[in-house]
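Q: Below you'll find the structures, each written out as structure tokens.
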Structure 1
Amino acid sequence: MPWKNGLGVTQQIDIQPPGSMFPRDEFSWRLSTAIVTGANEFSTFPGYDRILVVWKGEGLLLNQQQRLVPMEPFTFHGEDKIDCDLIKADDVVMDYGIIFCRKTAEASLGIASTDHLNIETGTHYLTCIGGSFSVEDHGRRTEVNTDDTLIIVSKNSNESLQLCSADNSKPTFFHVTARIK
């Protein structure tokens, strides 16, 4: 689907509440990826906050001064005017990010490499960065492959998940948590 400003393309992973139509409707949060192939301007989202991380590619240059390099989350306000360009001219960058309504929701985005994860109340998105892993949750095993996202809605304040990779290494993934305030 096109970016809100029409200058690029985004792939929606999830939007809450269910049934919200981006970009027409207001929403609590939206998780997505986007491909950046050249200089452009980020869409603005007044009243929302954003967390963005470069997933693939060399990175982005923001407002001709700040380097956004892979695996370093960047937080900013949705009304901020941000121009971006590729750090490496012929590169293709994929970013991963969450946009959330600052009045009604809160969110975090981190990169984790662990075989054990404690989660709090909220919606959790585990996106596999490379390889694959499985998650044990209430006796149910779910496989998560590269580029796949597992969505877990937890109503408990302290739930424990066991993660296993095929080669017995610690799985590496984006962990996004979002919840209504």
Structure 2
Amino acid sequence: MAKFITAITPETTNQQLFDYVTSFVLHQGRPSVTGAGGVCAYRGSEGTMCAIGCVMPKNIYKPSLEGKMIPDFWHIIEDLDGRKPRTLLQRWVTDIQRFFLLLEDLQEIHDVDAYNTLLEFRQSHEGKNLSPGEVEKAWIAANRKRWSDAFAKRASHLGVKFKPNLWKQFGAQFNLQEG
């Protein structure tokens, strides 16, 4: 059984974070969206999390962070102007800044390379005599395939190796410790 990170520490490597996030996304099998509109979210309406949300400890997350992308987090660091981070959010952003490019790529893959809504997928499969449960399983399988292909393509660019079946070992290990 693979050992996954339980917190982002100074010793965490790009490979470890990549393994954690890709395994999380593939295990979840669905995008993290709010409501019927399918707007991407760090914390989705059905308890889902996006590629960044899954590395954001519960005590860091605030609904006001929704809609912010990785480049927006640079402002948090710039606003410190050399001072020591005081808030939990400032400390977390400071800890993950070395992973910004990796996380930005993973966020883009999760947000873009998926059938964003089950409704969209269901409409594209009308007339195939599938039950709602079968359509949902097909949607999750299609998302996993699209994400796996995208992760595999980006891995070498990110200097990591994509392990396509690692997510199957992940189980319920998806909670990073609070920062």
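Only the coordinates and a few stated rules stand behind these numbers; no lab work does. Please read these numbers as outputs of a predicted model, since none were measured by experiment. Cβ atoms are built from the backbone, for glycine too; each structure is taken alone.
Q: Out of 1, 2, choose the structure whose coordinates give helix-only ellipticity at 222 nm (-39500 (n - 2.57) for each DSSP H run of 4 or more, over all residues; to 500) equal to -14500 when calculated.
A: Working: 1: 0; 2: -14500.
This figure was derived from 2.
Q: Same structure, new question: Assuming 3.8 is distance in nm of label points 7 Å out along Cα→Cβ at positions 101 and 165 as calculated from a single structure, say which of 1, 2 it is.
A: 1
Q: One of 1, 2 was used to compute relative contact order in percent (Cα under 8 Å, 6 or more apart), and the answer was 20. Which one was it?
A: Clearly, the read-out refers to 1.
Q: If Cα extents along the principal axes in Å computes to 47, 36, 25, which of 1, 2 did it come from?
A: 1
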